[in-house]
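Engineer: Input: structures, listed below.
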Structure P
Amino acid sequence: MDTILSLLDSMLQYTAPILIAAIGGFYSEKSGVVNIALDGFVIFGSFIASFIAVSAFDGSPTMTQLILCLLIATLCGGLMSLIHAFISINLKADQVISGTAINLITPAIALFLVNHFNGTYELLLANGFPRYTIVGKFTVYPTVMVAILLVIITYYIIYKRPFGLRLRSVGENPQASDSLGLNVFKYRYIGVFISGCLAGLAGAIIATTFSQGFNAAITVYGFGYLALAALIFGKYNPITITLASLFFGGTKVFAEKVSILAPDLPIPVSFWNMFPFVATIIALIVFSKKTSTPEALGVPYDKGMR
């Protein structure tokens, strides 16, 4: 029983940042902007939260200071996403190339800054958010509750509020939305900005919970891609995105625990570490054609073509 609770505990700790970043991608792509850059924003959020915790609070932040780190990383993720928004919306450049470029540049910049200010390629925290007991030995980070709350809020906003209807409309038919007086650029900017904020928050959560610090090559790299896969696998619906995030969180746990639970297997740990991404490829191959994406997803809006 203790083993099962431990596995569930680990699955939820990985699921939370994947789910939050996936919900972020949901806002962007519902508005019609492809956001491949989720991984870059996650890495950036992790770097910002760790950098502030180490430089301002000597690596031992209090609970209030940890929350402040999350808020600043969230805002920084949103501000960085405006680069992608400008390139994709105003310049009408290829959104996939823009996102890929951000994913390649961000870890390089983060590691350069870490090495410049810290003399190493990592930022370590002495403490992060504590775990809270739910039942018996089953404990979770408070950030799991944040992820659940975000799903509920997102569902309500997107499907029950006028803002959500407008955001979806500019992603489905921007020409019709414009003819009704909606500012397509404005809503797409908002979608991308929210996306960057939540991806930055996801990265900050990784840094302040189980990884307790930043190392782009080890602790945080790849979570944004898993979030993007969860978004597609979840068919652009907050509820099924949650289930998809649980699945990918489970693959992370499997990769982490299999070498411990079955030490006699003559397979290196590095092989198991690639399992979540193999599962991602398989899931996308199987489900990508069955996913109902927004009609105008990835298509730059040009008023002259109305």
Structure Q
Amino acid sequence: MPHEAAPILVVANPVAGNFNYRHLMRLAERLDRLGLKSDIWLTRYPGELADIAAELSPSVRTLVVGGGDGSINEAITGIIRRGGDGPALSILPFGTANVLAHELGLPFSPEKLAERIAAGRTTPLYLGTVGERPFSLMVSAGFDADIVHAVDAPFKRRWGKIAYGWRGLTLALAGTGRDVTVTADGETIRCRIAVVTTARFYGGPLAITRHTRATKPGLRLVTLADDRPATLLRAATALALGRLDRLATVQDRAVTEVRFSGEGIRMQIDGDRLETTDAPVRAGPIIEVIA
């Protein structure tokens, strides 16, 4: 860290899907005009953002993450590792879906984001945990996690959201999905997709549930009982229209503790691959984010 760290540190992931160096410069220039000093760092390897966030100088009061939801997850992991008195988190969206930025209603303009940072208004972000690992959006098992595992980084950088759509289509037609067994507060549910979410949005500005948001406490479990192509098409259409809970194959409930199991199932966390685990999914700590 620099000896005299600026109060605002911008850390960007240069391999994020929509990384834009000019946006970093525009953010820094606008902050400077508003009388706020900032430093800009670029990450060099996966996981570095967590280390940076954990080891920040106490003089850094705002950490701006230039990246996608996976980069944000890294930063949150580091902030939680600090214990208390962490910086407020802000987001310059460079990712593919940018779900948390949509969830918080953050501007995608660097200049407008700088003005939000200067205003200094924060709101609590209610995290979840799977085992000891925090998440800001969701952890899931089943078909959607299969898609995440099927999309590698070069393919995602080249095609963006289309990469997920294409892999989803090929997996749906292949019919290789597996049953997911969910234990939710002592009740057993069998389904093909199970999502534990702290947030209202999923996959972008698409409402997976109407009953929570990331700035409110509580977890929701959303399950889809069937992953046949016709059902998935109906679910995708309903998700786009904000009507997912109207499908007979969908259940949406409040939960306090969830575990996933099932032969050969895959899992994902905040849009990134997660090694399959039967660790409990629970409500987690709270951090402050720029609103």
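Engineer: A value of 2.6 was derived for distance in nm of label points 7 Å out along Cα→Cβ at positions 236 and 252; which structure in P, Q was it taken from?
Structural biologist: P
Engineer: Quick check: -23000 is what I get for helix-only ellipticity at 222 nm (-39500 (n - 2.57) for each DSSP H run of 4 or more, over all residues; to 500), calculated from one of P, Q. Which structure matches?
Structural biologist: Label of the originating structure: P.
Engineer: Quick check: 36 is what I get for relative contact order in percent (Cα under 8 Å, 6 or more apart), calculated from one of P, Q. Which structure matches?
Structural biologist: The value was obtained from structure P.
Engineer: Here FRET efficiency 1/(1 + (r/R0)^6) of positions 28 and 60 (r between Cβ atoms, R0 = 25 Å, to 0.05) has been calculated and equals 0.95, so which of P, Q was it run on?
Structural biologist: Source structure for this number: Q.
Read-outs throughout are calculated quantities, based only on the coordinates presented, and are distinct from any laboratory measurement. This structure is a prediction, so every number in the text was calculated from the model and none was measured. Cβ atoms are built from the backbone, for glycine too; each structure is taken alone.
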